[in-house]
Structure P
Amino acid sequence: MARRKREPISEGKQNIIAKLLQEYDIQSAEDIQDALKDMLGGTIQKMLEAEMDEHLGYEPYERTDSINARNGRKAKTIRSKYGETVIDVPQDRKSSFEPKVVRKHQKDISNIENKVISMYAKGMTTRQISEQTEDIYGFDVSEGMVSDITDKLLPQIEEWQNRPLSSVYPIVFIDAVHFSVKDNNVIRKLAAYIILGINEDGMKQVLSINIGENESSKYWLSVLNELKNRGVEDILILCADGLSGIKESISVDFPKTEYQRCIVHQVRNTLKHVSDKDKKLFAADLKSIYHDPDEKTGHDMMEAVRDKWEDRYPNAMKSWDRNWDVITPIFKFSADVRKVIYTTNAIESLNSTYRRLNRQRSVFPSDTAILKALYLSTFEATKKWNLPIRNWGKVYGEMSIMYEGRLG
């Protein structure tokens, strides 16, 4: 790509630069910043004076019959991207002057709130954000102020968590990411359950983020009831790991929904029992199970893999026997549909974003802090979700036949 040609500096700008160099004796880039900071304060001051002239309807020292008049100035420190600057805000006797360039009670013109939220979304702690704003902008943003700024997101998060959803989701994934929280000086683990749906147009959507401590049928029933209350009437396939109580809760709230054990997690849990030197070969054998053309041959292959490795890894394949009834739904589908179900690329890419939060900060101060960070990370991660998943036309067509009358 050809480099864009820089527009020549106009004569007016050249004159301003020449005067700037002369007035401030500029020798370095830091001198330029100081000059701009000084000019910012002066420019705002002139604009405030002009606003006051317009407000009163007459200029200083001009004779007038107005009952209102200038009443001195009040010093005010403002924050900008150049640091802190002191300005003198003109006052009037009736206190009716409402400046526009820097509003009453406004002390920050640096757009620092958006910058703080952006840093929080990247997983930075309130202390790190406070230190960084001090280093970059030269003014103090306390940890309390950072919390206050991010707390403004809470009504927005609540609205997002309660927004209406589609009536039907062909596929829904539930996955968990674990975080450490400090509670009364005790560090405990909390799970954030991410619910991701693929709608009838093949578009990925994060439906909800739930932070919970104890998995149970009662807990999952409340989560699924929340989806129903937001408009979800039917889910064709719900794909999740072995979450305690999830199977029973699905059968109550969405009795027609098929629960599919997440193949990716099933494989990972199996390979935890396997030494590194055998993992590649063992994984290839597992792949042959869920790539088989039908359930019977898949089950035969599962038994063959178990027999092959049982002497060396007696516990590795036990979960396949125990969970076979919730592994088998995948066998009824073609390779196109299976790939959508077992690859879970969308939720895996989300989880990699969430895990970066764990790398940035090992302990969160509260579950609310986790929720704020997850919401912001989700918002950033899903900005590019503007296309349906690959081969969605084929997938949708096959599911329409398989689940006749349940898709529009």
Structure Q
Amino acid sequence: MPDFDIDAQDWGLETLGVRAGQTRSHEGEHSEAIYPTSSFVFASAEEAAKRFAGEEPGNIYSRFTNPTVRMFEQRIAALEGGERAVGTASGMAAILSTCMALMEAGDHIVSSRNIFGSTTTLFEKYLRKFGISISYVGLQDYQGWADAANDNTKLYFLETPSNPVCEIADIRKIAEIAHSKGAKLVVDNCFCTPALQRPLLLGADIVTHSATKYLDGQGRCVGGVVVGNNDDMEQVFGFIRSCGPSLSPFNAWVFLKGLETLNLRMKAHSENALTLATWLEQQPQVEQVNYAGLESHPDHQLASQQQSAFGGVLSFKVRGGKEGAWAVIDNTQMMSITANLGDVKTTITHPATTTHGRISQEDRDAAGVADGLIRIAVGLETLEDLKADLARGLAKI
């Protein structure tokens, strides 16, 4: 059965998450099929030649074309409001593929300072080796975003909410700045997902995801995706085709199943996180809570304008620096001590020695990653159980 035309459907996000992109084979399967094959057979030598030449649509080799991967790509593109998506082997592969496809030696990136530690490592340790320069600015330093650009600036890059201090960027404003400099804006939308925030509709050019996180939702698989317009995504696809950081069909199928419940899960994660953040503000051992859903958060109004809810990730600073933070983490009994996030199971980690442990103390300080900071990705457990688990840890400070 052929793909249906997404553009012809006036569907809501919930329906897109369940239905978008599905293609049924002649068997008429209700659930999306997995195509675990390395290559595809052609009806003739002529058909093979036409497909390799790009003269005829169809599958060739699962490094770059696979029906299951394509269904996932079409579904996430519909959810984000993009023309096309390209699946990748991980979230970091999504960022790498975007940079390698759209940049060359001598180009320049302007990035927010508050980004995932591995993204900083990619920029500093690897992209610089290929002659790409990077300038960092504060996420909300809008004059700094403008001043940092030069004649070779090709990409602006940011996360919002930022990891792990949950600072919020005005996507529309930074998109306008980027475009005035002749650059494209790339937004890592991992924390919110399209269920809560759609950067492309706010002026961004490209969205990246670690599908490993909320798009999956149960911590089962590693993968990523890039979403944008057809021209940019054709270049990203070309990099994937030649260089191979590809998404596997099985992982794509898992992500398809995750997208079916994405909207429900993100609402529940957000509700739990807001309740837990409110409770944490009342604990004497806690010096600061970072969660934009709190009215006390300086970016609460901005987040309310560009997000439909505030997500499942929060962070908080406790007394006693690293020792205090480790005492809290080590004395929880239910929360999973892991740096991953986006799971139905609540996870807890110490960013300064895990996700941001490979960057300098100076850069951590500039990003607000204090030694006493703890990040929690709030899951879907009973809230009273989560409070009790944290209370055990807080009591040890």
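Structure notes:
- Origin of the value -0.43, -1.04, where log10 I(q)/I(0) by the Debye sum over Cα atoms at q = 0.06, 0.12 Å⁻¹ was derived from one of P, Q: P
- Origin of the derived value 19.0 (mean count of other Cβ atoms within 10 Å over residues 274-281; candidates P, Q): Q
- For 4.7 (distance in nm of label points 7 Å out along Cα→Cβ at positions 114 and 258, calculated) the corresponding structure among P, Q: P
- Structure from which 19.8 was derived, mean count of other Cβ atoms within 10 Å over residues 194-201, options P, Q: P
- Ranking P, Q by FRET efficiency 1/(1 + (r/R0)^6) of positions 322 and 354 (r between Cβ atoms, R0 = 25 Å, to 0.05), the structure that comes out highest: Q
- Structures compared: P, Q; top value of FRET efficiency 1/(1 + (r/R0)^6) of positions 42 and 386 (r between Cβ atoms, R0 = 41 Å, to 0.05), i.e. the largest, recorded for P.
- Source structure (of P, Q) for distance in nm of label points 7 Å out along Cα→Cβ at positions 26 and 218, computed value 3.2: Q
- When helix-only ellipticity at 222 nm (-39500 (n - 2.57) for each DSSP H run of 4 or more, over all residues; to 500) is computed for each of P, Q, the one that comes out at -15000 is P.
- Entry that produces 3.8 once distance in nm of label points 7 Å out along Cα→Cβ at positions 10 and 66 is calculated, selected from P, Q: Q
Values quoted throughout were computed directly from the atomic coordinates according to the rules given, and no laboratory measurement underlies them. Model, not experiment: these values are computed from the prediction. Cβ atoms are built from the backbone, for glycine too; each structure is taken alone.
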